[in-house]
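Each structure below appears as structure tokens.
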Structure P
Amino acid sequence: MTSSNVTRRDFLQVTSVAGSFLLGFRFPRRSTAPSFHPTDVPTDLNAWIRIAPDDSVALLISESEMGQGVLTSMSMILAEELEADWSKVTAEHAPADRAKYGTQGTGGSTSVRQGYEPLRVAGAAAREMLIAAAAEQWGVPATACHAERGEVIHGATGRRLSYGRLAAGAARQPVPEHPQLKDPSEFRLIGHDTKRLDTPAKTTGRAVFGIDVRRPGMLVAQVVHCPVFGGQVESFDASAALGVPGVRHVVEIPTGVAIVADHFWAAQQGREALTVTWDEGSNGRISSEAITERCRTIVRSGAEARRLGDVDAAVAGAAQTLEAVYQVPYLAHATMEPMNCTADVRPGRCEIWAPTQSPSGAQAAGMRITGLPAEQVLVHTTFLGGGFGRRSESDFVADAVHTSKAVGRPVKVVWTREDDMRGGYYRPMAYNEFVGGIDGAGWPVAWVHRMASPSILGGKGWLRGPIDRAAVEGAANLPYDIPNLHVTWANPELPIPVHWWRSVGSSQNAYVTECFLDELAVLGGKDPVEVRRRLLGSHPRHRRALELAAEKAGWGTPLPAGRARGIAVHESFGSIVAQVAEVSLHDDGAPRVHRVTCAVDCGQVINPDTVRAQMESGIIYGLSAALYGELTLERGRVRQGNFHDYRVVRMREAPQIDVHIIAAGDPHGGIGEPGTPPIAPAVCNAILALTGRPVRQLPIRTVRM
């Protein structure tokens, strides 16, 4: 990632609008850009602080709120340095606007990591400008004043002025080039549990998700897509569908056939009445078995992702060796809110309302389809009922824009869950071959990891060079001090669309690497914690998380009969997470996870409550995948379609989860994704301890003692 050489004066811009104080700022992000001017179109993200005469402080956030708490966390950072009254702080989604905000997209657990320093500087600058405005009004030195909870106070006399009363005057003050940031010991918000700003609206039903959008004259549509990836419409008969009461239009769009009706159920009935003949192309012969065989065939021809030492000699000279094959399936994102988008395409204007992780991508889709320039394509980001990476694609947005353009009315396109599960984007499957060796004392000395999995970057045309960094993350950067190591990756180049899934490559590579490490520990007669502690000598943060999780879980202490513990530690998105799972088996062999102990090191913590919530969320999400998650293909079609055959963990199955946060001033790490990778290996390693047999393929299904 490149950096941007931005002076603090360039970084901060100030404007006065209708008595409000607006402070603009730049996030140095993604690529180098020129200094910000109102007419520029920079690549960096821009945002605006707004202080109104009623003392309210609003922050427009370019990131999407999908349950991860970003609206609150980023507002906390701003309010901390601004010395705002938290009860008067609000946050809202910013519109898609490249001229102000640059490329807008939420993913990779980057929001707070990238926004922390810029938001602090912006808040501190605004605070100093408000103090300067008060000092000017009182005729006293600014150094004699201080800000506190939305007011500026003159220390000698106790006089006070609220931020709202100072807003217009503050807008006339010069922007401080080097505003003084608070010492962390002075933080009142950052690092403390804080109630989320979006909770009241979600509790009362006032929050608007994409599925809630209503527009005057709006129609509702469903789009029938080809059941085989890459297939196209050959012909269709709309007569029966048009006979359904409420169905207004049946139109072909590039991705299929749209049934447009007065309401969802009319569209659904029209869909059932529609007759479509598909040209399935060559992909109609694809099956899960053929995909696995393809990966098995090419896995040893992969490109080198990492090499240390002389692996061949180390394997040949090892006291004992072990070979294993690990497999993971395709996975759906399975968001609770189905894919949906509302579009209104009129002459010279396209307006989009979408629960999207990529407002810029949604705007680009509207521009591409309508031929309109960016300023005539408006995107309103709603709340998202789960994202997990899926909503950073814009295929569902394109469906809505195409359909609205075809019928000349505002149209809400709603995908069913089956539509998304059988025709969306997926976490890639992966086939892994391992060879490991231990020395005479039982310690690992050789590690060979060959993997074959579809390329996310390649599928988007972004692959540069022989290695997809998303495919090998969590494997090529294995933290363990094994002196001889070799990691390769091969691309099977399959026609199944793959995309970012919560924690991306780490979601699968944590499972395979942590489980194979436990197999080597068993081979050498070593305790899994002791093996990791020894091999993490050059990674003290990993070791610290490992030891905290083991301590809090009571590692080594007796458990009830029929239970065992498993451990895993993994770094992703700049955060280290260690988890211990306590597991038993039902009479039918199905695993039961009773307790998960989690230690997380994500550096500076903004809102501990959000950190705990995201760890719990990531654990449940990853546990669902480990126990049940699997998409299989037959005749080019995904077999699974809804939660009856793509199960998730239910409340009665959810384990007790204890989260312990390490906040030691380390660099910021992400928090939305890192909780997911360690749970599958922790559970599987507990099963290995319980049964003596490794779990080398997910989902776990049943296990026999």
Structure Q
Amino acid sequence: MRSAEPKELLRDGRTLLRAARALLDDHRLALAEVHRALEPLRLDGAREQLASIPLARLKDVTDGRLRLGLIEQGGFSTVLDVLDSTPYRLQLLPGVGPQTAQQVHAAAGQLADAAARTAGIRLDAERRDERTTPLVIALHRMVAAGPELPHARAAAARLDERLRSLVHDARTETSWWRRLVAGAAKRERARAALGELAEVVTAEEARGTGLLIAQASTDLLRPDVSPDEAWIDFELRASDYQTLLADLAALEPERDAAEGFLPGDLAARVKAQPLDDTHRRVSLRGYQSFGARFALVQGRVILGDEMGLGKTVQAIAAIAHLRAEGATHFLVACPASVLINWVREIEARSALVAHPLHGPKRAAAVQEWAGSGGIAVTTLDSLHTLEVPEDVALGMFVVDEAHYAKNHETRRAKAVAAWCARTKRVLFLTGTPMENRVEEFRSLVAHLRPELVPGIRPGDAAVGPTAFRKAVAPVYLRRNQRDVLVELPEVVHVDEWEEFSRADEAAYRSAVTEGNFMAMRRAAYAVPERSAKLGRLAELVDEAAANGLKVVVFSFFRDVLAAAGAVAGPDARGPIDGRMPAARRQELVDAFTAAPGHAVLLAQIQAGGVGLNLQAASVVIICEPQVKPTMETQAVARAHRMGQVRTVQVHRLLTPGGVDQRMLEILAAKSRLFDEYARRSDLAERTPDAVDISEQALARQIVAAERERLGAA
């Protein structure tokens, strides 16, 4: 415990209390700024709703007591018509008295208030105006404060509540005249307060709370950024803005849908479950928080959210909570194609250490993880070879793409079953809708809760997805995009890092030796049957097919598109290329759009990225990074444009340590300049090549660097 003079201790306590209260005040001001910017948008949204509500609905507000016939005859047809009028003007209508005019106008006001509370607030980088820009600027202040802001605010609220009385009571012990006039009880209370104050100040110094709070206040007090800077940041971090907006504006999806149509008693238990964010570095949407809590409450479950809803983040949130409760070791088993992505997500979204158990240093990585703890990430196919000491207790075992373990006779499924038997908490992740595959679902449940299998009947799914989810609620949670993403569809960028297969590596080394830049860029597809990137592309297409989503695949190279088409199967159309007549291109796009459910369209990025509307697609796969940043931007814009009704997922297939990574590093600075200036320039829009690096210069730089790295002559 801290040893200090009473006056010094009281001064430190007051300093901490003032800092906490200052942060709470700063946060309230930032919130007020957001809500001021929200108000006109709420009113606009409310007016839009009221314009579509017929006048007759006013009877609902007054239990049918209003007589509206004379008002309708006077030319008022909607609630907005009444709201835009006045009681006096209504009273001028033949046969309408003062009391009726007042009641009708008051009823319209009640509906307006309700509409304003529920109006959806939509942000779209393509629709910037004087109404939405102040909101983006206000949100920028809180988004830029980073993931530590909620932690700092929670610490400040805790300190404000605890230190308020301690500082007040401890004053008696720091002044001789206060002690003189105080009674015995007050002096005793002061001594106790001083002792407790010493404990609090010591503990908060050890946690670094003062610095955390000071940094958060500094972030909240920064000057407003310019409109361009705020919108650029929104484009780069749209998900963070939309999550914060949904929270602050109370843009909640319909409750039953967000809770996966769970029975009320189970949903109540899930909502009552705390979710510690000490080790988490990402804000969660409401449905994501619910998913993590569901995994914690039920212990052994399948999270089957539709692709694009953040199953990985929900798993990390559950693990972070268990770490805060004292668990130290966690294991993730996933397809090899997503192992690198898991490692990167863990490092970006949490304060936990990720240990990839893969490759030649696997044994050393296992030993390090077993000794120090953290999250081990291994592949489903190597899970059976994982040798972990029996005394290493797992806090949670996560299986990504769990449907790969459906056949209990396979070595992969047997390894999953063994770890399930060894672990109390197990979380299966799959984007495949299980109500379409009841036998497969029963097989997965057998790993988790075998006693539930006899009660899962094929007839449950025949009634419909909602009935099926209610029937299997103890072990299964699934939400769809259309049910839980209430804001304007956003673009979710996912970098899919795939290690070279041996065949890929050989082709790449050969291309580097030859100094062939174009061959280096497509070496990952040189041997299609052994291509790691094509393996991941196939997984993405399969998951999109299971969810009825349309996919557009972009590449610079025709032979890469041919390989992608072979993987995509009979649902693939195209490819669209630069030699194709415009009329034929439009025919392909129209057929792709009109196709019921899932379809795949292949397009050269330099051809498909211009002049086409592809908003039927909600999954975009880019097979390799492009030399010109504008190409990717324009290609994605073909899908994410007005008329798009779903979140657009953009998956970039990348390989670490080679040409892809070097291209991204070299182009990063160029892309930032493009974001900051070119997108705001009409001239640059007309001449996008002006902001792109020379292909020849980039090729020479990368070939030279890779030759040196690989020791190629």
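The numbers here are math on the coordinates, done by the rules we state, and not lab data. This structure is a prediction, so every number in the text was calculated from the model and none was measured. Cβ atoms are built from the backbone, for glycine too; each structure is taken alone.
Structure data summary
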quantity: Mean count of other Cβ atoms within 10 Å over residues 100-107 - highest-scoring structure of P, Q; calculated: P
quantity: Of the structures P, Q, the one that 41, 15, 11 was derived from, the read-out being semi-axes √(5λ) of the Cα gyration tensor in Å, for residues 316-419 alone; calculated: P
quantity: Top of P, Q by FRET efficiency 1/(1 + (r/R0)^6) of positions 412 and 444 (r between Cβ atoms, R0 = 35 Å, to 0.05), largest first; calculated: Q
quantity: Structure (P, Q) behind the derived value 29.8, 97 of Rg and Dmax of the Cα atoms in Å; calculated: Q
quantity: Which of P, Q yields 1.4 [distance in nm of label points 7 Å out along Cα→Cβ at positions 428 and 468, calculated]; calculated: Q
quantity: Of the structures P, Q, the one that -17000 was derived from, the read-out being helix-only ellipticity at 222 nm (-39500 (n - 2.57) for each DSSP H run of 4 or more, over all residues; to 500); calculated: Q
quantity: Mean count of other Cβ atoms within 10 Å over residues 348-355 from the coordinates reads 22.5; which among P, Q; calculated: P
quantity: Origin of the value 24.5, 83, where Rg and Dmax of the Cα atoms in Å, for residues 148-475 alone was derived from one of P, Q; calculated: Q
